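Structures for review follow.
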Structure 1
Amino acid sequence: MVIIPKGLLEKLKKLLLEAYPYEGCGLLIGLKGMKTFEVQDCYPVANVWPKVEERRKRFAIDPKDFLLAERVAESKGLSLIGVYHSHPDYPAEPSAFDAEYAWEGLVYLIFSLERETINDFKAFIWKENKGFEEIKVCLKNGEGGEACL
């Protein structure tokens, strides 16, 4: 299960809509339990896929950004726990490209969007020899309550 503060989810949506019509991306910082990923912050990064015209369906994160995000997470007593990215004009389902570059042990939040609207978002984990597995998302409100989607 992924637990994410409602305010942080809204921030992710805003960042990804700003990247439209290209795929937006970033890293997730938080705590990883046996069966949970508790997202506490995000580390937005630029999509550095080499061919700009292909950024509508592809994204890449500079390895330096992974290192910087890990340092930020460690300074807060947290860990790098996942990746978020958008699928412009495409469902919130992992693509073959996503599967090719997925890392085991990370959570992936994928957002489907069109122009000024987020249509859907889902969370997945990658399991070797099994592929992506969808996992439940729970939103945490400011009072400590949760609502699972």
Structure 2
Amino acid sequence: MRVPAESYFHVGMVVPALEPALAELGTLLGLTWQPTIEVDVPVHPETCGDDRGDGTVHLRFAYSNESPQLEVIEAAPGTPWELSEGSNLHHLGFCTDDLAADSDRFAASGCPMQVCMRSADGQHPVAFSYHRGLGIRFELVERAAADAFRR
């Protein structure tokens, strides 16, 4: 599956604590930040590969105002958003007009789904899905959701 370059949206990274990281990255890189987003994300084990069962993951994150956008995510231990040794580059994000179909294509191309926000019926990803391949995590984001974070 080839992702069109124009669908590139952002780079996501995981940090131990959000506010200190935003302050430090702002100073080091001259970035300013959109308001922090705090949300409980419903996840579904059958569609997301999550062996913890149905539930939610509490996430806190912020996007830079400047492009290319940087998404900074506070670590959530025991989830796909936990800190790891070495680099905590978390994902490369791409927009999609058909999340379910593109997620299926990624999975069929050897890049299985790791986690997604689940639909009410639990059958399809909504808003986003993460896929892993080549040791890299790729996030597919519904274009309408992505447009809310673009400046």
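Taken together, the values in this text are just the output of simple stated rules run on the coordinates, not laboratory data. Because the structure is predicted, anything quoted here is derived from the model rather than measured. Cβ atoms are built from the backbone, for glycine too; each structure is taken alone.
Side notes on the structure shown:
- Value 2.7, calculated as distance in nm of label points 7 Å out along Cα→Cβ at positions 20 and 100, assigned to which of 1, 2: 1
- Largest in distance in nm of label points 7 Å out along Cα→Cβ at positions 84 and 124 among the labelled structures 1, 2 is structure 2.
- At a computed 19.1 (mean count of other Cβ atoms within 10 Å over residues 68-75), which of 1, 2: 2
- Of the structures 1, 2, the one that 18.2 was derived from, the read-out being mean count of other Cβ atoms within 10 Å over residues 60-67: 2
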